[in-house]
Structure I
Amino acid sequence: MTQKDKRIEWKARYEAWKASGQSIAEWCRSQEIKDHQMYYWVQQFEHGNHTQETPVETQWLAVQVDDEPLPSSGRGPILLHFGAISVEVRPGANMSLLSDVVHVLQSRC
């Protein structure tokens, strides 16, 4: 579940709790939800950073690709830069893990 999906799910729970008129503890017991999780999300929606609720426009970057191969043996690491964060990817790296790391960095940077 992505962070966006999680936020949508908890926003629906938050709205249902608000409409119920119950205390957080009562509502969580009836819904079989851990109350400490609900307290966290209540704080996020009432006092937290609301900018995450606004959709972020996708930004595209033009890339020029030369037909000439790079002078490399293909055995060295590559460096990926995300703002102030750099990730070194070595040959044989777990591509699934790298994909997850890139996804997280894209959502945070």
Structure II
Amino acid sequence: MSLSGKRSSSDLDVCLEKQLERFEWQLKILKEVLSANGSSERAELLKHHTEEEGCALVLSILDKVRTETTADLNVLHERKSKSAVEEHERHVEGFIVCAVCSHFL
């Protein structure tokens, strides 16, 4: 730093170069993750690099998507189950009505 408290251009260059190297390293890791076989292998690779900002971000996004997808699937399952139970009850009621009617005929 210069005497005035401002960074010199060479300090700034070094800082930017280190930042670029960090981004290139994160990009390399993310490319490995994308080329991995299966989501479990991808998640495992990301977990090994959680200190990297990009990997931590992608891992948190994956966790959020997994959580939201699971919640959506649970809601869908509950709706289908409820619908199936209601349909079954209608069939049973119809069967009982038919049985009672045929008994009186």
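Computed from the coordinates by the stated procedures, all read-outs in this text should not be read as laboratory data. Since this is a predicted model, take the numbers as computed values, not measurements.
Worth a mention:
- At a computed 1.18 (Rg/Rh (Cα atoms, Kirkwood Rh)), which of I, II: I
- Computed -30000 for helix-only ellipticity at 222 nm (-39500 (n - 2.57) for each DSSP H run of 4 or more, over all residues; to 500) - originating structure among I, II: II
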